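Just so you know, all these numbers are worked out from the coordinates, no wet-lab data involved. It should be emphasised that the depicted structure is a prediction, and the values quoted were computed from it without experimental measurement. Cβ atoms are built from the backbone, for glycine too; each structure is taken alone.
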Structure P
């Protein structure tokens, strides 16, 4: 649909050449291993779409909340859904999401907090089964499921995690986010790899960025899950960028080709708290990677075509 772009990356002194289409694969080629060509599809988007503060700076003026998702999907090909963390949605709601986006669009859903925070991964078989059944209503638009563990869920609860992972369905991709640095060790990496669960790589205050960037070379599944959270949780105005995150974005852009050479798919999501306005961060990331960028003024032009 779109003309492929060539881009050269220099990652730790090794040149990678990538061909990118939107949406489509990022192909990384390493001169040292000319016959080992690996491809990965990149899906970059925001954590959520339902923000009235985006009307004007992102959504065209007078865009109705009911139209937010369909307009969002003209700019990005994926979104992380936060609302599923608070409750399992109805099948009708999930089918409604799917009906408002293109067939190539994907949703990443959070596992409900009743399972992760209240039950702490214990005694949740029926609840987990029901959640995945509802998630499957998205059909081919279903992306990965994120198990976001709480900051008080420490390594002492390893038995609960070890017992929970084997109960996960094999037909859905799953990632785990830890919010304690002590979880990051060889044993956990081996455990996640055994169950083909991705370790979510997070840019946030509770885990050093250097640790996350190093883990980019240690995928535990055939896909990668990246989250750009930021340290500033006091941001309440999501209409504009308030913190310059160009250095952080550059650091991730340098390792994404390396990640893409080791997995089949990369999902990445920016939070409003990363800089103040996540659509701008996603566009900056896409632009640096050579991916197609849809500017806000182009969304207004697209609306007039429908």
Structure Q
């Protein structure tokens, strides 16, 4: 039995489907009975728990061959990351008590970096979860290719995509969520001792200009990227409702300046097989079905 957090999201959902397809039993951890209905129909055991209820989370982890865990993304955190700290504490207590046979935790590229940014939440997680006595693997994933879902509408309607990643010809370590899920499934089926980190990106690094070129091929009309000036970021993010945009800006600076990087660089990362064009075609197709 494998316990999977985040089954209602892209990575957790694909991971659960992958494990089920291989004949493994899955305990889907959800926040409410309603969210678990579809997974129960697929044959999963359902556990209702969250980081706010460590006791319930502990029970959901007990007796498992392995656990896939992740933090709920917080894109506009309170200064000092109190929300993430509370979630990490809850997870740590539940895992320390339940003692599953192994743990794969979804982390991020730059999980080892101490310099502050939005990704500091996952650096904090690695430090605390790494103190567990069970085998732990941190799966450090690159920039999600699926973040381009925000680009579909401007690419289709205007042919211009605003880019915070810059310069536009700088390759960025990106990865598809399907590759993250497949790798997580492979890791859960492995045996190891102590703590390890697996760093994952796609088959090749991708620049914003290459993303625009892929959109051009898919949509059948010219699409180009346009940089959003750094000096406008804070005003823009606050106008969109953010109260504390600094961590997000620091993260973008980290990618643009290159200090958010895999430990050991590109040569130290595993490579997935899914290309940006495959992901963008799915995003465009899905967006067309909604409209």
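For this structure, a couple of remarks:
- Structure (P, Q) behind the derived value 2.3 of distance in nm of label points 7 Å out along Cα→Cβ at positions 169 and 257: Q
- Origin of the derived value -12500 (helix-only ellipticity at 222 nm (-39500 (n - 2.57) for each DSSP H run of 4 or more, over all residues; to 500); candidates P, Q): Q
- Label whose coordinates, when mean count of other Cβ atoms within 10 Å over residues 137-144 is calculated, return 18.4 (choices P, Q): P
- Once relative contact order in percent (Cα under 8 Å, 6 or more apart) is evaluated on every structure in P, Q, the highest one turns out to be P.
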